[in-house]
Structure 1
Amino acid sequence: MTIRQAMVLAAGLGTRMRPITETIPKPLVRVDGKPMIDYTLDALVSAGVERAVVNVHHHAEQMIDHLGKYPGLDIIISDERDGLMNSGGGLAKGLKLLDRDNLFVMNADLFWIGEQPGQPTNLQRLGGFFDAERMDMALLCVEIENTTGHNGKNDFSLAADGRLTRYRDDTSNPVVYAGAIAMNPALFDDAPKDAFNLNIYFDEAIVRRRLFGIVLEGHWLTVGTPEAIGEAEETIRRLRAFA
């Protein structure tokens, strides 16, 4: 079943991107001529998503203005100007603006390139893989050699059946979390009302053996500092030349 709704986490302060983020929010920083959040929104549209909640805080007015001009999605603002809710709290708040169907959760400052035309997109693959009866969440993951701008640390180990556990030096099949989730909002029905980190739910799902993942097809980029913009743009140009 096609997932038609999403939550985009976009309210962070972008402190590592200063001084750029002193005047604009990090999701609007341009990489290869395109605001980072537009890579995320474009991926959602390509996957068949019709409605997306986006949370805002830092330079919220600029975000609201930009999102209001984005075509192809019904975008709902989750306003966190009164106080940041962290990744988990922001998601819990935003879910109240969506219905009870499965959804994607995405970060606004992580994206990928290199999907093959005519093939299911990474999000379509993730949505098709997610099974709420067996899984709390399905995460899109990436092998570290297919990343640019990452800190070099693996997040999870991926078993043959797709089950994820926290990566340890003595575990195999290491992967990096690529910033996209498929889940059902019922998972957060008992979520805390205050700010909390989404990693709490990852770890709880691991204990229940209900955290799963698939590997991204293409190349994943994270742009956390001003210096990383050039590195990302060089990677994009290099991969485009070989496409």
Structure 2
Amino acid sequence: MSEPVRLSRRVAELVGCSRADAESYIEGGWVLVNGVAVESPQHMVSDERVELDPDAVLEAPQPATILFHKPVGIDAISGRTEAAGLVRPETRWADDPSGVCLLQRHFVRLTPLVELDRDASGLMVLTQDGRVWRRLSEDADQIEHEYVVEISGEMAPYGLHRLNNGGLRYQGRELAPCKVSWQNEIRLRFAIKAVRPGQLQDMCAQVGLDVVAIRRLRIGKIPLAKMPVGTWRYLPAGERF
């Protein structure tokens, strides 16, 4: 058996590159040890089979931003059952179109953003990227969200006009105009900014409707798309909220 050495040293010898470049390859998820990606340059190897992916590129791994289809009954930010606990390698959407290479480091220090009611489903965001955090935190009230709201009951006269044109109040503040339309006989579509927890239910109640279900379809320019409930995908490089 060969004497154990650091994986970075083995890769440097294998590829004929510097130790620093070898560490970049490893941290980028491009190095396989017995067929399994290893992301730690300090990992010790002896007689294991070490391979470099032929498509490997020398660039530092970028912080990840993950788009998750939150199920009903799961807490988005904090609570008994937090959404972050469902974001695992095995729950990645099989049809994720981002092209981002899955790395174990992408599941460390993920910050959940953009509150969504526990009883609602739909798009939420978790990120390691400070730029995304600032955009979705500091500019939160300027970003439009789209929801589909399933309702029951009969809307009060001029109810749709009231929902669209402001004048309703929630938690002591007057609500700004938004865009509300019928999707079908039992569903309303909201395009709205600065939504607070419980606000959509209260708005509907003020015009005589009960809310059966809420699903968030879009945050800014980023859609939920066809991602199944409980799965996630990466936010591709270059796409912005």
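Points to keep in mind about this one:
- Which entry (1, 2) yields the derived value 20, 23, 21, 23, 13 for P(r) over Cα pairs in 10 Å bins from 0, in percent, for residues 45-84 alone: 2
- Structure responsible for 25, with relative contact order in percent (Cα under 8 Å, 6 or more apart) calculated and labels 1, 2 on offer: 1
- A value of -1.37 for log10 I(q)/I(0) by the Debye sum over Cα atoms at q = 0.25 Å⁻¹, for residues 13-108 alone, calculated from one of 1, 2, originates in structure 2.
- Ranking 1, 2 by distance in nm of label points 7 Å out along Cα→Cβ at positions 117 and 197, the structure that comes out highest: 1
- Each of 1, 2 could give distance in nm of label points 7 Å out along Cα→Cβ at positions 29 and 93, but the derived value 2.3 comes from 1.
- Of the structures 1, 2, the one that 12.9 was derived from, the read-out being mean projected area of the Cα convex hull in nm²: 1
- For -7500 (helix-only ellipticity at 222 nm (-39500 (n - 2.57) for each DSSP H run of 4 or more, over all residues; to 500), calculated) the corresponding structure among 1, 2: 1
No value in this document is a laboratory result; all are computed from the given coordinates. Note that the coordinates shown come from a computational prediction; the quantities given were computed from them, not determined experimentally. Cβ atoms are built from the backbone, for glycine too; each structure is taken alone.
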